[in-house]
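Chemist: I've put the structures underneath this note.
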Structure P
């Protein structure tokens with residue numbers, strides 16, 4: 001078999017200030033990509049101007065703004081290689097990343113998702129790796145993917161597998177990557193991992209504060225979708241249901257925290273307290289948050305996403 005080919009696809013929106021560094025990192029790979037595609041997702045800044053020095057080495061695809069899932073689908077449609085390697089416009093590949101995932105893909109041709117660990121950067125400084133907080137899982141991936149997105153957001157995905165599942169779900173605004181990898185794995189695709197932090201992922205302090213609860217609800221939504229997936233096996237449904245209860249409970253906890261510690265609405269907690277598929281602790285926290293916020297604070301502690309905690313901890 002011929003070695004697999006790779007297209008690095010960078011999706012960009014309002015990224016004129018960071019796109020050059022992302023492109024430079026893709027061009028500096030020890031194992032060059034067969035294609036380097038930049039998808040401009042309807043930017044209003046001077047993204048095109050920032051790309052002028054690279055136009056002879058990249059393919060620029062422009063589209064109307066449609067969000068991350070739509071931009072990745074556009075990149076996949078433009079690619080002619082075996083794999084699409086994801087790179088966000090404010091992140092970077094370290095020089096050996098493509099070499100590492102290409103070697104793994106060649107050694108393990110049954111894999112449809114291949115990735116590496118990622119170095120987490122806060123204020124320009126490394127503060128840990130993705131796998132430290134979310135370890136990669138080799139065994140029982142079909143059910144492990146219900147609990148955590150152990151693949152991360154930046155693997156290389158085999159385009160034939162991506163096409164067979166219909167690409168990224170453009171109705172999802174936040175968890176479309178997790179949803180996609182889950183559907184790939186349920187469709188029969190395996191995931192593999194190189195335990196070296198060859199991807200630089202930039203953490204933006206405070207970026208998830210306002211969207212934390214919606215992000216957690218989106219995770220629950222992708223599992224609700226999975227329940228209707230024809231590739232789901234009957235023996236996997238109990239595990240899916242347990243994971244769904246956990247993710248829905250985390251979303252309710254976030255709503256309760258916002259109401260009793262921040263500026264969230266208390267009124268909605270009454271409805272959440274009687275919602276289905278919840279752990280009893282989350283249900284009680286929502287009820288107390290509605291009826292007696294001081295008591296709720298004893299049960300539901302103020303918490304912040306790791307993306308916000310890490311910069312302070314690193315300092």
Structure Q
């Protein structure tokens with residue numbers, strides 16, 4: 001059994017929201033000369049393969065790699081947090097309805113998680129409630145920051161409170177990486193910025209006391225927790241030597257929160273996988289591939305399966321921990 005908690009999907013047909021709303025860099029998809037082009041307005045943003053939106057092709061890939069279930073989430077560039085709140089709500093609802101429809105046609109292969117307009121907490125809560133109660137989704141994907149505001153900001157606390165009440169699982173994905181404009185060459189925002197951005201999100205939530213205030217909140221972070229597992233020693237040392245700067249909102253040692261949240265397994269390296277198991281714990285790591293994108297694991301779960309773990313540990317990493325996060 002394999003459950004892949006980290007996969008992305010988009011509709012094959014999308015409104016041209018730039019034309020409708022009259023502003024912004026909303027993405028839509030155009031099919032040109034057998035190519036699928038993600039467009040920002042009238043400019044090409046990225047070409048994507050058909051498996052980014054074709055559920056049948058996606059399921060063939062799943063069969064070829066022995067993946068039983070994918071957790072579907074939107075592509076982070078479609079969060080649209082920068083948009084006017086009512087427009088962000090409209091785009092979120094469109095994307096969520098698409099994911100829910102894809103799941104409804106293939107309930108044994110897909111689980112959907114939604115997106116919400118976190119630039120407006122009231123609207124975000126409203127759409128979260130719709131995702132959970134009406135669309136029967138178990139959770140949401142959110143960004144690592146919202147228009148530059150860290151996930152530690154008290155403005156998000158009502159959202160976390162309602163997510164906890166609803167049993168809504170949260171998947172935090174890096175986007176709008178800090179320093180991105182200063183490191184455009186060499187794909188550095190994705191290679192360097194994303195791991196740092198994920199650690200930013202984890203540390204922000206820990207230091208703000210989010211896991212203290214909302215102890216039943218179920219949060220998973222992408223890309224093996226980014227740079228957090230490798231730098232927890234530095235983070236803890238900073239907490240100990242400069243509590244006046246670090247512990248201003250939460251007096252608990254950050255290491256105490258290991259085991260309070262999940263990460264995916266996407267680290268691309270045997271020693272790194274063993275390290276995150278040793279540091280983060282075997283109960284809190286879920287298989288995640290970042291399908292269908294190039295930085296993902298092209299055969300989901302291959303690294304886990306190559307490690308010759310015992311069956312008990314392999315099953316935790318391949319599907320049991322995912323079930324615990326999603327339940």
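Every number here is computed from the coordinates shown, using simple stated rules; none is lab data. Just so it is clear, the structure is predicted and the values come from calculations on it, not from any experiment. Cβ atoms are built from the backbone, for glycine too; each structure is taken alone.
Chemist: Out of P, Q, which one gives 44, 36, 24 for Cα extents along the principal axes in Å, for residues 171-266 alone as computed from the coordinates?
Modeler: Comparing all candidates, it corresponds to P.
Chemist: Using the calculated result -10500 for helix-only ellipticity at 222 nm (-39500 (n - 2.57) for each DSSP H run of 4 or more, over all residues; to 500), pick out the matching structure from P, Q. Don't jump to the answer; show the numbers that get you there.
Modeler: On the way: P: -13000; Q: -10500.
Only one of P, Q returns -10500 for helix-only ellipticity at 222 nm (-39500 (n - 2.57) for each DSSP H run of 4 or more, over all residues; to 500), namely Q.
Chemist: Which structure, out of P, Q, was log10 I(q)/I(0) by the Debye sum over Cα atoms at q = 0.06, 0.08, 0.15 Å⁻¹ derived from, given a value of -0.19, -0.35, -1.33?
Modeler: Checking each candidate, the match is Q.
Chemist: Taking 1.00 as the value of FRET efficiency 1/(1 + (r/R0)^6) of positions 139 and 243 (r between Cβ atoms, R0 = 35 Å, to 0.05) derived from one of the structures shown (P, Q), identify that structure.
Modeler: Matching structure: P.
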